[in-house]
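No value in this document is a laboratory result; all are computed from the given coordinates. Since we're looking at a predicted model, the values are computed, not measured. Cβ atoms are built from the backbone, for glycine too; each structure is taken alone.
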Structure I
Amino acid sequence: MAKTKAFDEHSAEYDNWFVRNEDLYLPELKAVKTFIPQGKYGMEVGIGTGRFALPLGIRTGVEPSEAMAAIARRQGLEVITAVAERLPFGNNSFDFILMVTTICFVDDIRASFREAHRVLRLDGALIVGFVDKDSRLGKKYLRRKDRSKFYGEAVFFGTDEILDILKETGFGAFEIRQTLMDEPGKRYDDVCDGYGSGSFIVIRALKTP
């Protein structure tokens, strides 16, 4: 069952988080943008209120929370009420799919990735953004999980776990970037290759036969 209760009840507060926390949001957006292909047809799974889709030029998405979807639709986005495990699209429909923090809230991450694989074209890209549970910020979220409106039901993952699940579900040719850095000599908002030093990770994985 989709974990939408908190988002339905507090959608405006969720959307305002991005205004109040630009120091986190803007580096995350910058990191995701490095993997968005130009001139390609894509969609976002878990489009929320459109905080990533809109600035990245993505016009279509799915979202199980009606309250969140309503905010995104008011901004001109096409949002279908659906869950990641059952995407309402035909096979080989998209050049890329974006999932930002969505994996924390799906019921079945493997089914979600298999569905993304199904609706992607061959060599299409799945772009997954998330807070690594083993990072400084990830550990902070885990400590406060039971007191959070939004993360109470969330399941956090480490980068190696996500890479293993992507391999299981038919993806390869990984590229990884990180931001919200916690490394001497790096700015907090730098976007760097790899993982292990940043709290927010973006993986681009290609659909393989």
Structure II
Amino acid sequence: MRKHLLLAAAVMAGLVTILPLTAATAAGTAGHSVLTDGSPKGPNVKRGAILKAGLKGSATFFSPGTKAGVTCKSSAYTDRVTKNPPAGKVATELLTAQSFGKCSVSGVPGAKSVKDVTVVGLPYKTTVSGAGTKPIVISKARTKITLGTILGSLVCTYGATQVKGTSSNVGQVSTFTNQTFTKVSGSAACPSKGNFSATFGPLTDTSVKSHPHVFVN
């Protein structure tokens, strides 16, 4: 009997040791949010955090099915986190700033240069989902492109109800492919539509001193 009691006590002691560890591990996993700093299991990105990313490669804006459009070699954007729920749900951000530079035009009759590319109507509401393909949706985007032509400046403004992309934890990048913008103002010389493609990254949390990369869960 004494032997059985000692064995039972040993088993109970083992459970007492293991159960808190198991509970702590589960709590740690459940505690991660959609956006984390440094790794998928890193600290949760705080509400109000300022996230920034630059352009990888080129950003293009071309009339569908043609070689007429604009190519930019530099770009950057800034987001402010407004909601960062548990992993697998949908985080919300505000796109507060975006710039484009080193732009050139090709295939547009009479156009010689790109004077300016301006993102207007900021901030834009942005959602980032941690589920599935990690989709990104930017709402009510609008861009004004000013071209230098042989007759002066040509100003074309384009808008999109939604701009959709995906995020990846490989390189912490966001990719947008052939997102259609429709002309909302400008002369008949402005193409009626343009498809936007670009990849941005790595996304960093500038609110943290070390500027860690941001992961989506």
Completion exercise
helix-only ellipticity at 222 nm (-39500 (n - 2.57) for each DSSP H run of 4 or more, over all residues; to 500) gets -9500 when computed on, of labels I, II, structure I
Fill in the blank from the handout: For Cα Rg over 2.2 N^0.38 Å, structure among I, II ranking highest is II
Fill in the blank from the handout: Highest-scoring structure on FRET efficiency 1/(1 + (r/R0)^6) of positions 40 and 96 (r between Cβ atoms, R0 = 25 Å, to 0.05) (candidates I, II) is I
